[in-house]
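Where a number appears in this text, it was derived from the coordinates with a stated rule and is not lab data. Keep in mind it's a predicted model, so treat the numbers as computed, not measured. Cβ atoms are built from the backbone, for glycine too; each structure is taken alone.
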Structure I
Amino acid sequence: MEEFRYTGDELRCEETSLDSIAEKYGTPLYVYSKRSILDHCRHIEKAFGNIDHLSCYAIKANANREILRLLAAEGIGADAGSVGELELALQAGFPADNITFSGVGKRDDELEFALRKGILSLNVESEEEIDIINSVASKSGSRARILLRINFDLSAGTHPYITTGQRHNKFGIHKDRALEILLRAVSLPGIEVLGIHSHLGSQITKGDVFVSAGFGVQYRDFVSHPALPHEPDHSEKGLTTVDMLKMALPVLSEAKCKILIQPGRSIIAHAGILLTKVLYNKKTNDKKFVIIDAGMNDLIRPSLYQSYHQIVPTEMRRRSYEAVDIVGPLCESGDFFALDRRMPEVQRGEYLAVMCAGAYGYVLSSNYNGRPRPAEVLVDGDRTTVIRKREEVSDL
C-alpha cells in the first residue's frame, strides 16, 4: 500500500525512479502514486464489512481533478467545503446524493446551489444557519437534508489550528443544546433531519480519541534505509487508519444507523510527496542551512502548523550525519521545512523528497513572493502523467 520505497539506494514511486521524474519535470514537484491512492481508499472501505456506511472524501485535503476522478470511480462520496468544491466533486463524477457540504459560513447562493443539485446533506453549524436553510429551501419548494454538527468539547491532542471539537472552537453546537435544537429543526417545513455530525480535528493519532472521531496518519519513519538516521519514538509509530477505525466501529454500529465518515488525509497523505532540489549549503557560526528550491508557498504545513515531514535524499550513499535547518528561498524566517534535523550530508544539485505531502500540500500553496506554483504528476507503475501543469511567471 505504501508505494514510495528505496530499491537498493534509489527512492522510487511504484516502479519509477524519483530522480528520473525530477529530471523530466523539474522541481519543486508534487508526485502522487495512483496505486497508493486506490489502496488506501479500498483499505478503509474493506474495514466496514457489511456495515451500512458512506465514506465522503474530504476534498479540501487534495482537490486535483484527476485524483477526484479516481476516487469517484471507486463509488465513494465526497465532502465539500465551498461551492467550488461542490462543482469539482460533481464534475469529477461523484453522484450528488453522495455529497455532503460542511462549513460554518455557507453563503445563500451556495445553499441554493446545493439544494438545486440535490446533494445528500448540509452539515449545519448553528441555530441561525438552520433557519436560513429552512427559508431558502421553503422558497424553492424543497426540503433540505441536514446533519447537525455537535461540539462535544473534547480535546484531540493536536495542533490548536487543526483542533475543531472544543467549546472555544467556532465549529458546531454545544452538546448541551443539541437535543433542543434538533427537536426544533424537525418541526420546520423546509428541513429534514438525517442525524448528527461530529469532528474533533485533524491528525488524531490516539486510539481513545479516535473512538470519539478523527483520522490520523504516520508522518515519521515513513520510508526506511540503513543509511538514514534513526528517528525518535513517537505516538504515530505503527499507526494505521484501519486499526483505529476498527476501534470505533463496534461503538458506532450499536446505533444501527448509517455511518458517514470523512477521510481525506488518511487516503491521500501517504500517496504524495514534494520533490525539491538542493540549491546551497550555508554555514554560520551557529547553524548549517540546506537551502532548497521549494518554499513555504509550495508546502506551508511545517511553517503554519509546525508539522513534521520526513525528508530524505532520493539517492542514498555512505554519508555522515549533521544537524541542519532545511529552508526555502522565500524572504521569510518562517520559510522552513525542518529545524535542527539530523540528516545525511547533501550537496548542491541533489534531490530531496518531502514525504507524506499528498494532503494539504498543493491545495494550500500560493504565489507568495511571485512564485509560480509547482506541477503535479501521477505515477502509474512505470508511467507518469502531468495532472496539473507548472505555472509560469506569465500566469501570475
Structure II
Amino acid sequence: MHILLDAIPLNGLMTGISRYVRNLYLELERLPGVKVHYHLGRSCTTKMPAQNNQGQWMKTTSLVWKFPDPLVLGFRVATWLSYEYRIRRFIRHARFDLYHGTAFTPAAIWNIPQVFTLYDLSLLKYREMHPKERIWFSDVFLKRRLGYASHIITISDFIRCEILDELHLPAEKVTAIPLAPDPFFFPRKREKAEVVVEALGLPQDYILFVGTLEPRKNLSLLIKAAAVCESDIPIVLVGWEGWGSEEWLEMVKDQGLRNIIFTTGYVDDESLACLYSNALALVFPSLYEGFGLPVLEAMACGCPVICSDAASLPEVAGNAALLIDPSEFEDLAVAIDKVASDSALRMDLIQKGFERAAQFSWERTAKQTLDVFRSVADQD
C-alpha cells in the first residue's frame, strides 16, 4: 500500500498532533507492504522528515499572531488553497492507494480515496477558546471539505459520538482508534530527574501541569485551586504559551501566587520525562480533550494523575486517576492536598497508572489504522 501523507504537522511543535503523526507512521513503516510518501506542501519524500527547530517555529507563530485576524486568515486560506493545488497536481503524476489528511480540514482531492483524522470538535463547540482566525478558517473549510473524505478516523469514542451527532455522518464512516504514550516516556532515575529540575530553577517537590497554555486547558481553575490548597505545594506549568494566556497570568498576580506558580515554557522530551518522573502528580483539569496524551505520558513515567471527568479523559484514564469536576476549584484543591500528603495513595495511583498506560500501544494503533486504510482502498 502506497500512502500519501499530509506531513505538515511534523513541522510543528512536538505536541499532540505532531506526536500522533510521528508515532503512528514510525509504526506503519514497520508493517509489511506499507510505503509512505511524506508530503510537505512543496516537496515529497519517502523518508520521515526531521522535526524543525522548535524555537524558530514558536517565534514565527507568535509573530504571525500579532497581525490582525483577517490578515492571518487570508494568509492561511491562500496557503491551504496552494497546498491543495500542489497535492492534486502531485497525485496526477504519481500512483497512490490513499491520501491521509492530518491537518484542520480534509483536502479537496478526488483522484484517490482520502482518510481524514479529526481530533476533536473544539472549533465548533468551544469557539470562544480559539483564535478568531482559526475559527474562521474552520468555518470556511471543514464542512465544505468533509465530503471529500471517504472515511474519518478519530481518537476516542467520546469524539466519535460527537462527530456522529454534530456532523451527521453515517456511523460506518467514522472509526475511533485510541492513541498511546510515546515509548520515550518511562521513569527516569531520581538523580537524573533532580538535575533537570534544578537546571530549570524549580523546587524539588511540585505538582505538574503539561500542555499548551490556552483557555481550554482550564488553567484558571488550577490557579484558584492553588490559592486555597492547604499544602501550599508549588505548581509547575510546562508548555508553550499559546493564545489567551494573559488572563491566568493576571490571576497569578492577583492571588499572590508568584512564589507558588512556576512556568518553564516548552521543554524537550528528555526534560519532560524527567519532570513527569519527579512530580508528586500531574494535574490535567482540561475542559475538553480529544484524547489527553499527557495523562498516559505521566502514567508511563510513574507519575500519579489528577484529571477532569470531562470529555474523553475518563475514557483514557480509566480507574487509574483521581477524577475531578472541572468547574469546581475546591474539588481540585482537595485532590491536590490528598495526593501531596498521602504516599500510599500516590503509590496506588502509580501502580494503576503503569497498568493503564500498558493497555495502549502505537503498534496496535498502527495496525487498526492500516485496517481502515485497506478497507477504504478496497472500496474505491
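Quick notes on this one:
- Structure with the greatest value (metric distance in nm of label points 7 Å out along Cα→Cβ at positions 300 and 348, set I, II): I
- Computed 36, 23, 20 for semi-axes √(5λ) of the Cα gyration tensor in Å - originating structure among I, II: II
- Mean count of other Cβ atoms within 10 Å over residues 4-11 derived as 21.6 - corresponding label from I, II: II
- Relative contact order in percent (Cα under 8 Å, 6 or more apart) - structure with the largest value, from I, II: I
- Looking across I, II, the calculation of helix-only ellipticity at 222 nm (-39500 (n - 2.57) for each DSSP H run of 4 or more, over all residues; to 500) that yields -7000 traces back to I.
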